[in-house]
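What follows is a group of structures, each given as structure tokens.
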Structure 1
């Protein structure tokens, strides 16, 4: 990735390429990602200008290809996204995005639920998403105070027509730090809620489980099932409480204690409420830069018989 990209600064000579001055200096962001694999393959190209034409508006364009072999079906996605945003002041921002995507579903599990049958083959999906963000965090990487709240509305059309509403909130508290400002003990309280309409295809419904959503459960191990197939839900409500503190003076190893809780339901409700508790480590490796390795161990204390439990989870990064 490049954080100071310039799409219009072409190389004027071969020396510009050697000196790495071509396509640099415009304050734009460029990212190229290629992750081939046996189970998951992902390719992404993204360009963003945070001050498009020297205004307070941002412009982003991206294209992507994604393929994953789930246990219940195979999924292949390809498409693009264009977004326009505006930063009103240091705390408030808003954006609008158009997503065009083709999703191919193949190799369904048997017996096959109707939700999965309805999505077999090629599906063309178009969505318009509007979102508003209020962000008072003291850092975007490892915040110790402030909050980030995002509220979004998405309307889908073409092969499927439905509306989706979601909200995500995180609040950060520094409970202790040394006189020099280091050694912070940080408490994070977070939650998200979402509801999506009746015509939502199975590949756009809510799923939970794994490091990023619900520790103590396997990836997509929480939620409604039909014929032993995970079909997701129309309603999601998740919360988390996490306490992090350093184990070493240089803060290269930090410990966390946490609880995750919530549910994924077919409709609005908390009938199948789950909760897990656990602990973990965040280990910074100099060769990987500031992004730590996350090792978590969690045990469900409230769950359902159909849930897929997973005690250990591993992730590269801090943000969930």
Structure 2
């Protein structure tokens, strides 16, 4: 009987991961109820943790399968399958710009950090960083072509917890931002049900999110400043001021319905505004918008009690 885990074929009795069960392997690693028959030397030359583990003498009555010692690891079977597949079949986890998935990146990053497998950790960090870059231009303006995996709001919570676990703080500002923008206070507090398990932030990060969410809403209001103020002296449209106020009223009404502006979105989202004002007013509003947008981006790490973008980028460059 067969099933699958992370794209690998299984035998259910016993639960051997067929794609990672080498008949000439010399060690069986078990994660949860799933077994992998692998090559000890392959693991020990890449991981000091496995090297130390396998150097411990085993008692004569130690568990064996087909003559191979059994090592039980306290990791999820799904994570282990992704991790070992990346080790024994590197084509399944190529460096950027090769496409991948968040699940695979998270699993490999988590276990490569735990088992100190440096080259895989670096590759996983490169993938994760592609979806959560440290510049506004890369994040919002060019996010789609740069990210090697779909960056979904539903993964933001897991990204925050992952970044805390594996120490990659440079992805946190944008992960926090996306999570706060897509999640209400009640859900932030109670967590999110995923695959039958409740995922939640630490109490400290919940507090950061609740405070950051309010800061983002205020930043959204500040961004509307480009619609206010006197028109530039070059203004050629008599209806410009009235039309700008009409846009303000429209945004105000949307806010009452629960909508709020994303202060990091590029100006292109405001192109319809060009139909309602003269060209000098349009360019002046665009200039003010970009100034406000850059200010929001610059303050984002501080909102979530993180180091500055400059410091985070230094950490990122050192890790990659």
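Values quoted throughout were computed directly from the atomic coordinates according to the rules given, and no laboratory measurement underlies them. As the structure is a computational prediction, the values presented were derived from the model and not from experiment. Cβ atoms are built from the backbone, for glycine too; each structure is taken alone.
semi-axes √(5λ) of the Cα gyration tensor in Å computed as 32, 29, 20: which structure among 1, 2? Walk me through the numbers before you get to the answer.
Details: 1: 32, 29, 20; 2: 51, 18, 17.
Computed on structure 1.
Of structures 1, 2, which gives 19.2 when mean count of other Cβ atoms within 10 Å over residues 159-166 is computed from the coordinates? Comparing all candidates, it corresponds to 2. Across the set 1, 2, relative contact order in percent (Cα under 8 Å, 6 or more apart) reaches its highest value in structure 2. From 1, 2, which structure was helix-only ellipticity at 222 nm (-39500 (n - 2.57) for each DSSP H run of 4 or more, over all residues; to 500) = -500 calculated on? Going label by label, the one that fits is 1.
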